[in-house]
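In the part that follows, the structures are each spelled out as structure tokens.
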Structure P
Amino acid sequence: MNIIKTKEGSTLNLALEGRLDTTTAPQLEAALHGAMEGVTELNMDFEKLEYLSSAGLRVILAAQKTMNRQGSMVIRHVNETIQEVFEVTGFVDILTIE
């Protein structure tokens, strides 16, 4: 998985490419952990994300909990397969998906 990370002031933008699964979830967790301080807006672009497992969901949920305390989080460009994962797991009620 590739993570393209850009930070502009208090806004953090992450674009994910590939598969977010048990193998790659720690990579996203590390990228978020080192960059969340002072962030009030977190934008995740899933346009090139092909697959999302429960390990990936756990990292996304942890990021959402952090952002609930310090700002907002938006997930954009979700494909049909990943949208279905969000719907089946109930994450559509927790996340802001555009």
Structure Q
Amino acid sequence: MDTQERIRKQVTDNPVVLYMKGTPDAPMCGFSAAAVQILEACGVEEVATVNVLEDDEVRQGIKQFSSWPTIPQLYVKGEFVGGADIMREMYQSGELQKLFAK
């Protein structure tokens, strides 16, 4: 299975996927830490996380998959939501909470 297929499988097999640097318990960048905090604030308990620092193919491949140049990246129900800044904006407006309420 190539990298794009692996990523496609991850985002379709899991309702919420966060591609991040590090892990939820030990984020390796401020943006990844912020993304985890935002998900926690939304009450999201089931999150599949992928540490891109452990797999360079996924680290590069996720950028191609989403056409988005930065990490972290959030996927909900197979759809790309955005990075930490977009997550923060959506959280502040209440949009992000609505994604998880459905």
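Here are a few things to note about the model shown:
- Parent structure of the calculated result 27, given that relative contact order in percent (Cα under 8 Å, 6 or more apart) is the read-out and P, Q the choices: P
- If distance in nm of label points 7 Å out along Cα→Cβ at positions 3 and 83 is computed and equals 2.6, the structure in P, Q: P
- Value -11500, calculated as helix-only ellipticity at 222 nm (-39500 (n - 2.57) for each DSSP H run of 4 or more, over all residues; to 500), assigned to which of P, Q: P
Quick note: the coordinates plus some simple rules give every number you see, no bench work behind them. What you see is a predicted model, and the numbers here were worked out from it, not measured in a lab. Cβ atoms are built from the backbone, for glycine too; each structure is taken alone.
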